Structures are given as C-alpha cells and as structure tokens.
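> Take a look at the structures below.
Values quoted throughout were computed directly from the atomic coordinates according to the rules given, and no laboratory measurement underlies them. Keep in mind that what you see is a predicted model, and the values were worked out from it rather than measured. Cβ atoms are built from the backbone, for glycine too; each structure is taken alone.
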Structure I
Amino acid sequence: MSDTRSVNSDLIERALRLTPPAIEARPVTIEQLGHARVDPYAWLRDDNWQQVMREPSVLRADIRAALEAENAHYNEVMAPLADLEEQIFAEMRGRIKEDDSSVPTRDREWFYYSRFREGGQYPIFARRPADEHGEICGEEIILFDGDAEAEEHDYFRLAEFEHSPDQRFAAWAVDTRGSEYYTIHIRDLATGKDIATLTDEGYGSLVWANDSRTVYWVWRDASARPKRVYRQAMDSDTPERVYEEADDGFFLSVDRSEGDTWILIESGDHTTSEIRLYDAGDPHAQAVLVAERETGVEYGLSETGAGMFVLTNQDGAVDFKVMRAPVADPRRENWEGFIDHRPGVYLTDLIGFKNWLVRMERSRALPRMIVRNLESGQEYAIDFDEEAYALGMSGGYEFATDQLRFSYQSPATPSQTWDFDMATRERRLRKEQEIPSGHDPAAYTVRRLEIRARDGAGIPVTLLQRKDTPVDGSAPLMLYGYGAYGIAMPATFSITNLSLVDRGMIFAIAHVRGGTDNGYPWYLDGKLEHKHNTFNDFVDAGRGLVDAGYTRAGRIVAFGGSAGGLLAGAAMNQAPELFAGVIGAVPFVDVLNTISDPGLPLTPPEWNEWGNPISDPEAYDWIQSYSPYDQVSAKAYPHLLATAGLTDPRVTYWEPAKWVARVRDQRSDRGLTLLRTNMGAGHGGASGRFDSLRERAQDYTFALLVSGLADAEPD
C-alpha cells in the first residue's frame, strides 16, 4: 500500500480553500433554573416543524436556503472524490446478492418469505403452498411488490406486512415521507387488491385478532408520539379506542403472545413497563391489566404450553429473572419464581413454544442461547467458538414445534440462518449470506479486547482487521460506539465496513457504558448523573488502542449515529487531539435544548435516560456539562461531517445544523466542517437498500479522506 498522506493533504488543502456557508448568528438568550445561556443558531428550528414533518415543502425559506447551502458546500468539497465514492458504493453493492431471498417460514398450508429482484430497492413478499409432508410445493404467489408500490414515492419505508390468522388478508403499514407517520392498509390476498385504509396516522405497530377481521393498531399524535391503540374491523370506518396513554413519557406498541391466546398492549418508557391483555379470540374483549406500572420495574411476557413466563427485574433483580404464571390469568398476584436472578448474567429475551422455553443471555458482552424442555426441566446451551459474534432467534408462526430458527454472524463471518431441532439438537444450515464479489473470512482477524477505563472498569472492544494489517501504530482506525438506552452493540458482519478494512483501516466497536453489553448495571452506570462514563469509556478505549499499537493519536475516525452521535460529539470536545475526523450521523447533539422542550416527540420519555433539566438543577448541570452543542469552544477540532434528515422526528434536522454552524464558527484550526442533509428522508436516511448504501459510501469516503487512505486500493 502506497503512502497516500500527500494525496490526502492536497485534497484537504483544496477543500479548505473553498468558502463554506456563512450561517448567520442570531443570538437568543435562554433563562432556565437560574442559568442564562446564549443560543446563536436557534433560528434554524422552524416553529412549524410539526407540519414540516408531514409536508417538507413548507419549511421556512431562510432555513431551506441554509441547509441547501450546506449541501452545496459538501458536494463541492467532496467532488474530487466522486470516483472513490462510486468505487466504494460499487464494492458495497457487489457484496449484496441482489436477487436474495429469506428462508421460508411455514404457517400451516403456506410457506411465507420475502425476496428481492435483481436491481430492486424494496422487498417482495410472497408465499408458496406446503404439501402434506411439510415441504414447499407449487408456484409462487406474490402478495406485495415493494418496487411497484414505491414507484410513485421518493421515500418508501414499510413497517409491517402481516397476514391474518386465516391467511386471506394482510395488513401493511407504510411511511412515504420519512416522518414515521404510517398509513395502514388492508389487502385481500386472493385478489391482490387493497380493500381498506384504516389510518394515515399510524405508528407502524399493528396486530390481527384471531377472527382475521379485526386489527389492533397504534396511533401517533401531533407530536409524533404513539398515544392510543385502536381496534378496528376492516369493514368499519369507525375505529374503537381501546386504550389511551395519559403519560407523555410512555409510548405504546401492540403484539400477540406466541400461542395466540392474547393481544398485548405494551406501555413503557425506558425503565418502566405496563401490559394490558385482550383475549385474541374475542374482538370485543375487555382489558386485563397484568401488573400496574411501578417506576423502574420492567416486565415482558412469553406464552408456552406450560404457562406464561415473565421476564422481569422486579424485587431488585438488576440483570432480570424469570417468573411463571397461568396462561389464563398471568396477573402479578399469580407470578411464582422460575429462574432466579444471577448477577452478571443479563437475561435479554424469551421465546415460548408449546413444549420449550428459549432464553437469550449476555455475559461479558457475549450472547448465548439456552433451551429448556418444559416437561423434563432439563436445559442446555447452544455453543459457538469465535471470540466475538452476534446471535438472533425467532419462533416463526408455529407454536407446537420443536424447531427454533436462529442466526449467527461475526465481524468476519457473514450471517448464517440455522434451523435447530430442540429435541435432537440437530443444526441445519438453511442459508448463508452470499457475498457475490467474494469474501474469505480467513483473511481477517476478529479480536475481543478489554481496555481499562480511567476508573478501572474493563471496556470490551471488538476489533476487525485484515491479517496483513500491521499492529505497529501505523494503521488508521474507525472507532464506533453508541452507549445509550441499554442498547448493546452486537459484533455483526457488515458489508460496508469491509471497504474500510480492505484498505488498511481497523474497525473497532467500543462497548461503552450506557448499553447493556456487560449486563444491566453497565447501562445504569452510563445514564443520568453517570453519563460521563459513556464518553470517558469511548475516549479511554481510543487511547487504549493507541497504547496497544493498533493506531496512533490523530489517526482515529469516530463514528456514531443518533445517541452515538452524542457520544462522538462529546468525545470530540473532550479529546479532539485523538481524532483525525468525526462522523455524526443524525447526531443527538443539542441535548440541553431538546431535553428542555417537552413539546418535542421524544423528550418526556427521555427524562429517565438523561434527567429533567426543566425542574432538576442537578440534571441541568450534568447535561450542560457534556451537551456537544453547548460545549463547543475555541479550540482545534478534528475534521467533522454531520448528517441530517429533514423529516426526522427522533433527532430533528436543526440539531446537526446548529452544531455544524457553531463548530465552524468556534474552531481555531482550518479543519473541515461539513453538513449533509437528506431533504426527503428522516432518521433512517434513504429508504431503498441501494440508496442507503450510497449514503454510507459517502460517509466512508469522508473517513478515508481524513484518515489518509483516499488513494488506497483495497486488498
């Protein structure tokens, strides 16, 4: 590999000679809890933001001009790298089997699956008949053609496509704006025609009752919060409101129990849950409250033939325990102990079958699956060998079965789909992710390190690199993290990361506090007043990788999205010298202003995560002390790229826009400060599978530029 630093230096020098947009400062003083802070770019928030989510064309003219000027500057800066972007995009696309198909899943007389056509952006849902031996037979019947449905839309994201229990109808929910307001349709599968539209204000969460005529669906209010559940017969224009959530901090979803006995209406914030049950066989059923909400207590239900199992942290079970109750009456007063709490072993999920209970556990940032025979009480683990890997599991449509389907992957191993016979323990490989352009897992090294944080905590770090990449400090490194809401970062296979790794960059995931990678206490130690641990862990992981010879200070590119963008932004303020560049994808960076605004969609439920700076002076102080936008100061910063989605209801477009304006104004060096806004998408970016790859290719082109690899050829 040639030394490309001079090439990159020339490209960056050219970019720095370009004149960036001059985003006007219009200072506003905000008085709050005895504090006064000045926000120079508050004007970038359109007061009519709720309407903008639904109709982007109504965005105020001066704001649109500012965003479009930023996009034009980004395009001008990156123009000389168009060939590299195209090459990276082609590499990523070349790793996708374009006419791919999921493994069919049986539901009595039919097998259901999804597939893509060559060149298609969106999935096709189809089914084929099952014969008397349980094998696929007969011709394919297309139920939903995503490419055809999306033809008239610039944005198209499908949330649900669920067939009815009698398999005659399907309910499907689609967002065509990126605002996450979903329209729910009913389709007659016999004719392929839509016969009803239930709402255009859905949340995307829906479920059928057993009569195959009634749908439970979730409604979003004007602030984009899922606040009500309706029950509606598909031939009725009048939905019945069955539950409305009074607390703005609690969001709603609907589900079915595994044995189809109950419809579940689940209400919760990040740390508290409450479930109401409705008899799935009675379209006029009344609610059964399982357990009244109790602050800090979470629970979830899984149905089996031997009872309803409850996964909960009740009574101080920090890493959760399992209780059992009768299926017919699973209220809290009927719960009894089943699997005790074991500190350090975090129980994350349960799947119930008629004769089996499968649980997912996580210990030391690695998952494992435990299968329990409910008749004998015997249980066993399904074992795997790599240092770092990711697992997923699903129960399918059938309840009285011995078949468990699970997926396995690692940063070097493409995803594998297995059918596992829980009685015989036989594994059957049903699908292995095909990489048409070629992939040799043996060419890569996957490592799991533990790096000491400044307070002594051991931070798990997952590494992927080519075996021929030297560990002498010369390699650049991308450091990825998230660290919020108890979400763990799995060690998955990525078709996009290989375009960095094959050019000599090391890819690292820092499993920082704020996630549950090391158990639920790992989450508790990275939220509220302990939030600084999240950012310290990320910085300390980077420094530890430098000390171990994987890279050098100033050769790391930090990457984080949403709350991970907060992580990257806070780390950039704390240790700018560590990073060559920072990429914040739809980054949550204007934390103090957002969490102080109860009118925004996600603010009330976020107070359990970050604190409430409206009423709590201590919360105000700790949020202000790390909020990336508020902590920007006159110093040298790494090169920065932030992205935004105009109709994003989760991280509103003005957060990254304000952040970029402030960094550009304050930085004391000549570094790049770029903003790229998708003017027709929301939090998830572009909706098509290739369009989304294009956005990642753009991000990674920037990463290669600032890390000195813009002219490197992939091995």
Structure II
Amino acid sequence: MRRRRRRAGRAAALLLVGAALTGAGAAHADTVSGTRSSKLHERSHEIVVTLDHGHATLRVRRGLYNGGERHDQAELWIDVPETAVATGLRTRGELAGRPRWFAGKLLEAELAAARYRELTGIGGYYPKDPALLSWRSQERLALQVFPVAPSSEKMIEYTFTMPARYEDGRYRVHLPQLGTGERTATYTLEPAHPRDQLFIGDRPVVSGKQVIPGRDGFELSLGRADAPWIEGRLGVSSTGERSLVHFALDGSREFSKIPDNAHVVVVIDASRSRAEDDLGASYSAARAYIDSFQRAQEAPGAKRGRKGARVELLTFDRAVHRHTRGFEKVAKAAARLEGLERDRGNGSALDEALAEAGRLLARAPRGAPRRVLVISDLIVRTGLEVERVAALSKQTGAIVHVARVSDSSPRVIRDDDGSWDRVARVTGGLLWRAAANERLEAVDAEHRELFEEWARPRQIDKLSVVAQGAAELSHPEIFREGQGFEWFELRDASVKHVRVQGELWSAPVSEVFTPRRAEGELWSALVFGGELLDELSEAEMMPLALRGGAVSPVTSYLAIEPGVRPSTEGLEWGEGSGAGFGGFGRRVPRVRQARARVAGAPPDRQGWLEDQLGHAWRVCGGQGRVGAVELESTWREVVEVRSVTVEGAPEPVLETCVREASWGLDLPPMFTQARMGWTVRLR
C-alpha cells in the first residue's frame, strides 16, 4: 500500500486538546470527549461503505450521549483512512417537532471557525446549534458539535471519499479498523450498482453485509457486471493557473474469450535441425495450448450447449504426417500428443504443412472459428521464401501463430523483430519465442497460465498513452487484462482527451477518452489525500476544495440547526478543555515539509527550524519586523513554546499567529536529542 507523507503541520494544523488527546492521537484511534463534563461519550459508530468504479464512499454515523447535567460541546479527534478525504457533514436535529438531518456547507476555514464560535456563544436571542468539521492533517480531523443536551443523544454524520485501486479485474479498497479504544466501528457493505458483486478477499458477499474488522482491517473489492473491455477515466480541474489532471485506465477481467466450436490445426516441426528435448518441449507446449480450449468448455458459468474445440494434429519433416482421423475432441488429441515418438527426419516442408492445414480447415463448418499453431525452429530450405509461406498462411482462413519452442523454464514472449513475423501477422496472429518442460506429464498451472495466451489475446502490447497537447504519459509497456494504471499530475495546460493505442495479438486497437465532469470533481477532492498536495499553493487549494467539496487546509464544513437550547447555555470560551481544542477550526500558516538532507551531512536542525518558522513569520505578516521564538523539544516533540517576541511596538496578532505555527511543527527524524532548547531568530 502506498504510504503518504505525514503533514501534521499543514495549514489547518492547530493546537492539540491536551495531554490526554495527544496520547490518544499517537495510538491512531479516535477520541471523544466533552468540554464541560467527562460524562459525554459515544453510544454508536456505524459506517456504510459504498464501493463504486474507481472510488469508495464511507458514510460515518455516530451517536453521542451526554450524561452530564448541562448542555455540552462534543469534541472528536477523527482518524482519516489512508488516502481518504472528508467530503460531507450532517447533523440530526428537529424542525417543527420532527427529526431532520441538516447538511453542512463547505466554507473558507477561518470563516467557518468564526461562525461556529459566534453561534455557540452565550446571549444569542435566537441560538443556532452548529457542528464544525475541520482539517488538522491528512491523517486527522477535528469535529466539534454543540450542544449535546443533558441526558440525550446527538447523531452526527460525516463522509469520507477514498480512491479504489484496480487490480485483477476488481476495484479494491483497504478498510481499516476505525473507532475509539472503547468502541470499534461496524461497516455495512454496499455496491454502488446493484448488479455488481462485492468480495472480501475472494469470497463473494451480499449487499448489506456487516463487518467488524480486526486490528489490520480488511480488503473489500468489487467486480463489475457490465465492464467494457477497457475503460479510461479522465478528470480535469483548473486551479486558476494550472490544471489538475487524473487519468486511470482499467482493463476488463478478460479482454477476450476462447471461441466455442473452434477448429484447430497444430503443426509441429519434427525435422533433425531440432534437438530431441526441444521436440518434446513442443509437444508439451501444444498440449497446454489445446488444454485451454478444453478448460473454456468446462469452466464454471460456461454456456450450456458449447460444442467444444476440435483438433487436427500434424508433424512435418520433408513430408507432412497426419496423426488424427479428422478433427477430434481435445482430450483425444492431447492423448495422441502424449504418445508421439521423438523420431526426427530430414527436411522442413513447412509450406506443405500449411497447405495441408488449409485443406483440412476448408472442411470445417461454416462460421466455425479457425486456428493454426505452427511450432518450428524456422530453419528451412533456402528456396522457401517468407512471402510464399505468408501467402499459404493467409489462405488457411485461420488466425495463425508461429512459435519457436525450446526445453527450458516455461515462458511465452512475442517476437516482433524476426522476418517470419509476417507469416503470422497477415492473419492476425504473432511470432512467438517460448519454452516448456519437455518431460511434462500433465499440464500444470504454470504451463496452463502461460500458453493460454496462444488461445486468446490477454494483453495490449506496444501500448501508447498520449494526452492531447502533451508528450506520451508514463505507463507500463504491457497492459494486461484485469490490471490498471493511473497518472496524476499538475500541468500548465488543460487536457481535452487521452488517446490509447496498442495491439491485441497483431490487431491494432485505439480508444479516445474525454474528461468526465464527475471525475474532475472526484479528483479535485482526492488530491487532498495524496502526495500531490505538497505541490499546491494555498491559492490553488481553494478552487479544488470547493469543486470537490472536501475538507482541506483552507476549507471546513459547518452544519447549522435551528437552536433549541436556552441562550444561557452557550459556551464561555476558555472553560473546560475547549480552550485547547485548537482555535475552533481557525486556519494557521501552513508549515512546509522538511527538505531531504544530503547523505552524510550533519543534520541542520537549527536551519530546519529557521526555514519553517521563517515561512510562518512571513505568512503571519512579519515582513519588515524582527522577532524570535524560544521553544523546547524532547525527541521529536515540541514540548513547549516558551516565548514569541517582536522587537519594537507590540504585535499581539503576529505573536499569536506565530505561536500557533510553532506548536504545529512536525519535527522530522533528525531531532534525536532527549531534550533541547532552541532560539530561532526571525526577520
């Protein structure tokens, strides 16, 4: 699983609640507490997971109970699943005496924090009841809910969106164990499309299945019922000056099917130019090849009434030798292959063998798929030109594969460089280099998997993926069925389409994919859960967060209900633990990530602090002023911010802003001292 970098000091990273919450955060579990009382706790924690084509939505519903005697504020530190982002908030209240859910609105972070503080204060004539969901880091969110009435339960719901990786024909997400130390969340599983199938591991599960995960979580996957052979998902969003572009290519679980009622001619070179072991390996490869047709007929879910393949078996030296009596069933032909002698003769009448294959296939039923496999070292007489063999190959009316097979560890590799490639390409087939075990007693899983490639195309070769107006994108050289890849970056120009080209066997394929609005919105949000976030300025974050509806370093969700509490039950800021809850969603300067240091160089801890706090000093408005920060660290923790001073006239706003940023520092591993004091000069 991809590990993202930790960003506890990003733009909305605020002060921790206190020692208790700090300890809980280190254990990577949610915490739930009340501002006024220790009697506020969690009663329920349920998550509905909806897995879609490319992403999952986690709708998290939590019940909070106040056992105290006064209206209280619930304070939650929330663990964010790997790569996920928060994309919604709702609270359940009452309207006209009836229960109703109130949806949150995404606002600029400081505006949301200011409104929350105003709405929760004492003395409002018409009090409103708000909830605030704000960013702390990519791994942590803060949720504040006020009020939770005495001896009553408050329901709160927020939403995570996370990307799904595509692998082995399924969309997959890892769902972690979530919850507090006292209560583990229960997952309810749903597919976004009713005909799709959910799996836990390789076991299918029904929609509505409930799971309480263990410590390591579990993998949920989804198989599509109506998957196209390939699907490209292109999302494009503007940041103002640049474009955020995400492209994903998903290959269906199977690019093709082994045809029913195929009539197959296997032609094997038994001339003396071939080693005895290589001839035996050729028989093994041929058996694995025709076994693919048998397994297609017997596979679970295969249509009733399948006729199955029929096989003719030929060998050649200076003459052609027929070993079957007409087209026979695969099992019988395989038995004949197993019993063939390894006697070799002179001559290589490849042309006559192909001509005989054509005559045999002419007797096949009208419309029956036709296949020819030629296994030879292609060492033939000088007078036999490739053009003549290619013409005979085309006259068979079949897809023809030509393969050089040796006795070695099993492998199958297409060979596009040889002059004999044309013999196969004129029919839609390919020239191959392969190896098999010459003493194969029965077709094993390894041979079966490899040589199925001759029975049906399973990968796109010569893959090209080009974005309009851009160079070729980074992509795998071979795109196998059931696999996927994605490309995600910021570009100076927009992308209007992506073109995918390649070959299935030797047949050219081409698809063009244009941007989807929903994909643009999705990845405008998901960028806040990945490493590309580091490349965004705060000005670029805002349009993306608003388009994607995501909690981010610059945005928070604020949900407001009609007030039901007495105005005297508002919060007096500074009471209880609320004073330490981090400024109530207020955005503070983003502390940049540490630069990698040169291997072997001594760690420049003082320089790192000057760089980080110097940036905060400028963002907080310290240009033209001189100041200093004194702080103390123990190992990688800022244990105390002793002072923030500004020379000249007092600047309380500047001092407070820099103090908040100092507490938000995420010290990197170079801080290895048990205890150190630091003085950081700022100008």
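> Out of I, II, choose the structure whose coordinates give mean count of other Cβ atoms within 10 Å over residues 61-68 equal to 15.8 when calculated.
I
> Distance in nm of label points 7 Å out along Cα→Cβ at positions 69 and 629 computed as 1.9: which structure among I, II?
Going through each structure in turn, the value belongs to I.
> For which of I, II does Cα Rg over 2.2 N^0.38 Å, calculated from the coordinates, equal 1.28?
II
> Rank structures I, II by distance in nm of label points 7 Å out along Cα→Cβ at positions 421 and 645 and report only the one at the top, that is, the highest.
Across I, II, distance in nm of label points 7 Å out along Cα→Cβ at positions 421 and 645 peaks for II.
> Using relative contact order in percent (Cα under 8 Å, 6 or more apart) as the calculated read-out, with 12 as its value, let me know the right label among I, II.
Computing relative contact order in percent (Cα under 8 Å, 6 or more apart) on every structure in I, II gives 12 only for I.
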